[in-house]
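Nothing in this text is a laboratory measurement; each read-out follows from the coordinates by a stated rule. The structure presented is a predicted model; accordingly, all values stated were derived computationally and were not measured. Cβ atoms are built from the backbone, for glycine too; each structure is taken alone.
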Structure P
Amino acid sequence: MNSRHPLFPVRCDMTAFWKEHSKDATVEEMMLDSRAKELTEQELPEILSMLPALAGHRVLELGAGIGRYTSHLLTKAAHVTAVDFMESFVEKNRQQNGHHSNVTFLQADVTKMDIPQHSVDFIFSNWLLMYLSDGELKSCMEKMLHWLKPGGFLFFRESCNHRSGDSKRDFNPTLYRSEAQYSHLASSVQVDAPDAGQTFGFEIVLKKKVQTYVEMKNNPNQICWLLQKTVRSSGSQTGFSTFQQFLDNQQYTRRGILRYEKMFGPGYVSTGGPTTTKEFVDLLNLKPGQKVLDVGCGIGGGDFYMAKTFGVEVLGLDLSDNMVGIAIERATTEKLPTVQFEVADATKRTFPEGSFDVIYSRDTILHIDDKLSLFKRFHSWLKPGGQLLISDYCCGEKPWTTVFEAYVKQRGYVLYTPSEYGKFIQEAGFCNVRAEDRTAQFIQVIKTELQRAEAIKDTFIEEFSDKDYFAIVNGWKEKHERSNSGDQRWGLFHATKK
């Protein structure tokens, strides 16, 4: 059944296991955990906060169990089809939620299900995919791509490398894939739609640990993914299926990130490291207990600084899986529960209106095409009186030199002049917009960083290599030339929500 895991149980073994653990159809049985009720109380709102808006949508819930999530999904969605493998669980769910008119219950094996193409808007799966073999999992993901409407979402949560409950009995320890294995499959699976002449795949909206399990069980291995079905472009200029793959395999490989950190200082991968971070953060006059969203958080240095210095709560988002992975490693050492990280696409992630006091971003939005739409999202996420603070790469007036044109294309940047950038922020609804051209400061910072690079050259090369050293140093020199010529600019933007 699975060549990678010869001990993978056959389907009848799984049936026997769950028959034994579903006799009373309790939440403790279903979760294989004696603290199931306590965990559910904390976990439910956390999981639900990660989901997209479901109003008017048709939802397929796979592995619905006794209806822990069904009762919440059907109050938000137009219709929910709740599916589970075990008859006793389906019946318990029916007893609890059958009085609703917008729910259908189905006992089925997901590997054998077949539903109409493009018939659902959202698929929700909780602790199901880990019970499938590699082949079954790939096939199931392909099926879900067919079932979802274009633009539809898939949410799934799995135990990675570690069981979820405290039951001494476990179905099979070989079931637990790594977080990276799920992420790789999610980004690589795709299906063709010959009638439309298109190929569809998944793009990540978010990947996040379940904080409830981190805090209550010291278990960081409960991971959630939210993916969106999108058209795959065969002519992508990056050569990768998704932009996230481009970032993690080109500009932000783990080695590339660590060599940036060696130059900028512990926790930092952006211009000026801790020096510019302190200067810019101090403009915000942060207060204890405020909530900060850091878009493009890198490896977390700025977030740790804000939390330790001002007592704020910080959520750091970055599309690079490698960045967030290192940030989480640093967070373990920092021991700051008020700082959390998630892999997320800020152009697709959703938050309730008025969720944050501050939105902060350093040299990240240069990757994003539709800046106006993003700034409108930021405006919605901020509380009244909330602040926006951004530093970002900008450009001079066109025409640019051919060298700068090539650089921007190779990096996938979308750049505007500082004044154009500021107008986008104002158009998004912000007031008191300050758009400052900080290129002179940028040039000085590069000079300082080149001096620092020379001072640590021997230790840097010993830890990395000559090639790594000169890749960064030559990159800074080229940046210095581009800035001096007027092509490359650096902007600082500060605004408030009325």
Structure Q
Amino acid sequence: MLLSALLSKTKVLSEYKDCEVSDVKVNSNEQLKNAIYVCIHGVKIDGHQFAAEALRKGALYVICESNLGLEKQIIVEDTRLCYANMCKILFENKADLLTLIATTGTNGKTSVSTIIKTLLNNAGIETGLVSTIRAEYANEIESLEQTTPDPYILHQLFHKMERKGCKAVSMEASSHALDQKRLSGCQFEIGVFTNLTQDHLDYHKDMEDYYLAKRKLFNIARFGVINIDDTYGKRLTEEIQIPFYTYSIVNPKADFYADQIICSNQGVQFNLHHKQIESKVSFAIPGLYSVQNALAGIAVATKLGISLFNSISSIAKIKGIMGRNEIVYANPSYQIICDFAHTPDGLENILKSTRQYATGRVVLLFGCGGDRDKTKRPKMGAVASKYADFLIVTSDNPRTEDPEFIINDILKGIPENKDHVVIVDRSDAICYAIKNAMPNDTIILAGKGHEQYQIIGTRKYLYDERVIVQDCVNNKDGDEY
């Protein structure tokens, strides 16, 4: 593709000679021969420092934000914006041929995105999914490193999806991606806002900065679907310039309102109110937050012309979402749930929903990620102490931090008289929970969810809790802790 074509959506501040380009890269360690290298100011590393090296490796030009004194440099105002636009053009602007729906918020993004994808597919609209769990389209499944991928990977996915017959894409929009302009150049038909609670304050300077990053989605969306049970959701309805639907489980004035809610370990049932219509809904994922997630999905489907009858029928067929209140083991004595909850609000949600049907103890196994927001650690300890009967504090992606230091931060929020145990090794902690299970226990493994790895140091190690659980169950008659 011609360089001039790749730069057609970018304001270029310096001269260059047009040429044929094979690829666009932001990593100087990749194959750069006949490619363009874009210098990105990263969170830890500035790509500008590798510009000269990129040229030595065969890059045709480097794109930068200031004069680096290099012969083959192209200066632009914003390399992130330029990179996103170039990636879109490189993959033939397929994003423009797809109906894009993005869900943002602290919790619920994966569930809502998956619900939307299911409702649309069941209504005959072939829909791809880009989520924390993975990318799905047609019969293809691809693993992803980020909740919202780098623009190159994202537009490559759009290209594959469109070529496979997809007409729409349901995806998650993280605050990092919105702040870093990974979605620039994309026009979303609908943006969904689920909620905003403390998370990622290692990246965002405060909650206001976090909210403003999320709000950016509604600058590139034509329509909004917003949870007004959330304080930030209410604020969002007052600030955005696009039309929107609201949903709620407490406010009857919402466009989509649920009442007469019944929660059990089999899921939720509720009455849905939309305009003058009232319908009964069944959804096989427990918890009040599941009612909100279902409302969000139905609201999106309705905006896209899908009947309530069709959506309600589809919702009833959803049996579960990987790592979201997922029962990974059950016998007549106890059950084990795997959930991605990794924030104070996420823990509160899963614990409250479990409390509504648990007949025995609620046992919570959890930790906190290393090299991430440290201020939420004691808060998670406090929430866990309030809603669980017994706590097992362990490791969850410690990264480059000492796991014991992370656990000590969590313990600051746990009262001394609270029943708890500390077991640093997560596999040992899971086996302890199983070997010491009492009749009617509900054991919640929080934090990993869909993840099938543990990050220790800078390396990822294969780690699937479902496998660990099965191994521990098989060895339950072994030595007790």
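One table, with the values for the structure above:
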quantity: Distance in nm of label points 7 Å out along Cα→Cβ at positions 209 and 281 - structure with the largest value, from P, Q; calculated: Q
quantity: Structure from which 1.9 was derived, distance in nm of label points 7 Å out along Cα→Cβ at positions 121 and 345, options P, Q; calculated: P
quantity: Per distance in nm of label points 7 Å out along Cα→Cβ at positions 441 and 465, the highest-valued of structures P, Q; calculated: P
quantity: Structures P, Q, by volume of the Cα convex hull per residue in Å³, for residues 193-296 alone: label with the highest value; calculated: P
quantity: Value -12000, calculated as helix-only ellipticity at 222 nm (-39500 (n - 2.57) for each DSSP H run of 4 or more, over all residues; to 500), assigned to which of P, Q; calculated: P
